[in-house]
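There are structures below to look over.
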Structure 1
C-alpha cells in the first residue's frame, strides 16, 4: 500500500492480556502517514486487549491453537500485507513458519533484562516475583527479535530501573510498565522506519 508516494508499513499486534502496550503503540502511530496498525490478534477470548481494540476501532481476531499451528492464521496475516509482527504481551511460542515468513520482522517485549529471567513460563508477574526473590538491584525491559525459542532472539534494545529493597513484585511491574510504554513504540518506529530514526 502507498500513501502519497510513501510505502505504508503494515503492522499487526499479538496480545494475550490487557493490551496496554498495544494501545500505546496504536496511539504512537495513529497520525502516522507511514505506519498503519491493521489488526490485533489474541489467543485469549477473555483478554482485555479485545475491548481496547473495539474502543480504538482496530479489527481484532481471536484464534485457536489449531489455527495458529496449521497455517490458517499465518495466511490471514499475510493476506493483510503485513510487514511486521509485534508481540505485546503474547504468551505462545512462535511457530517456525511464522519465523520463516517474517525473518527479523517479529519483535517481542520482555519485562526483564535478558538473558536473565527469560524462557518458558517467565512472563508477567512470574518475572517480577523472580526478580524480587533473587534480590536484584535492577530490572528493566528487553525488546528483541523473535526466533523459535522463548526469549532467545537477538536483543535490539534494553532499558533499566533500580529495584529498591522494599519493592514488591507489583512495584517492579509498575516501574517496568513505565519503560514499556515509553520505549516500545519508539523502538518499533526506529526499526520499521529506519530512515527517520
Structure 2
C-alpha cells in the first residue's frame, strides 16, 4: 500500500543520475545509511538505465521515478522497473494515465485547485512542490483545514535544518530532499559521506 511505503521511507532522496554506475553506488550508500527508497528523476540521459540498474542490483531498495511529466514518461518509467512515480505537477491527461496504469503515483500540486483535481481522479497523497517557495510549513498547516484526510510529501527547499519540522506535521507522510546526494559528493565518489548523511537523516524516524 502506497501510504505504508511512504510512511516507512520517511525521507526520499531525490537523485539526478550522473551515470548508471554512480547511481548504483549511490543507492547502495543510501541503503547502508538506512534509507529504503530512492527517487531517480527523469532529468538526465542516464535516468531510465539507472532505474533498471538499481532495481536489478540493489535488492530491497524501492526505486521511484521522479519528474514524470507526461503519460509517455510514466510508461517508460514503469517499463524500466520503477514501482512508484512522482511528478512536479499534474495535467488531467497525466492523472488519467496514472489512474489507469495502476502504478503507485504521487502527483505534484501547488494549489488547492490542483489538489481538488487530483482528488477527483482518485488520489489522496500529493507531492507539494516547490514546498519552501510555496509557503512551506505554513501552507501545509493551512491545507490541513479543508483537506483533513489528505497527506503530502513536501519537496523543494528542504534541508537538514528544516526537514524534521515538516515531518512533524500530521498531514506530512514523508519528505523529499537532495542534501544527502549532492553532485559534489557523487562526482567525487564520497560514498561514506553520503552514507553518513543518510544515516543522520533517518535517525529518530
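What the table below lists for this structure:
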| read-out | value |
| --- | --- |
| If relative contact order in percent (Cα under 8 Å, 6 or more apart) is computed and equals 18, the structure in 1, 2 | 1 |
| Given -13000 for helix-only ellipticity at 222 nm (-39500 (n - 2.57) for each DSSP H run of 4 or more, over all residues; to 500), calculated: source structure among 1, 2 | 2 |
| Test item: mean count of other Cβ atoms within 10 Å over residues 110-117 calculated as 20.5, pick one of 1, 2 | 1 |
| Source structure (of 1, 2) for mean count of other Cβ atoms within 10 Å over residues 14-21, computed value 19.2 | 2 |
| Parent structure of the calculated result 3, 17, 29, 22, 15, 9, 5, 1, given that P(r) over Cα pairs in 5 Å bins from 0, in percent, for residues 22-101 alone is the read-out and 1, 2 the choices | 2 |
| Winner on FRET efficiency 1/(1 + (r/R0)^6) of positions 94 and 166 (r between Cβ atoms, R0 = 35 Å, to 0.05) once structures 1, 2 are ranked, highest first | 2 |
| Per mean count of other Cβ atoms within 10 Å over residues 86-93, the highest-valued of structures 1, 2 | 1 |
| Which of 1, 2 yields 17.2 [Kirkwood radius over Cα pairs in Å, calculated] | 1 |
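Quick note: the coordinates plus some simple rules give every number you see, no bench work behind them. These numbers come from a predicted model, not from an experiment. Cβ atoms are built from the backbone, for glycine too; each structure is taken alone.
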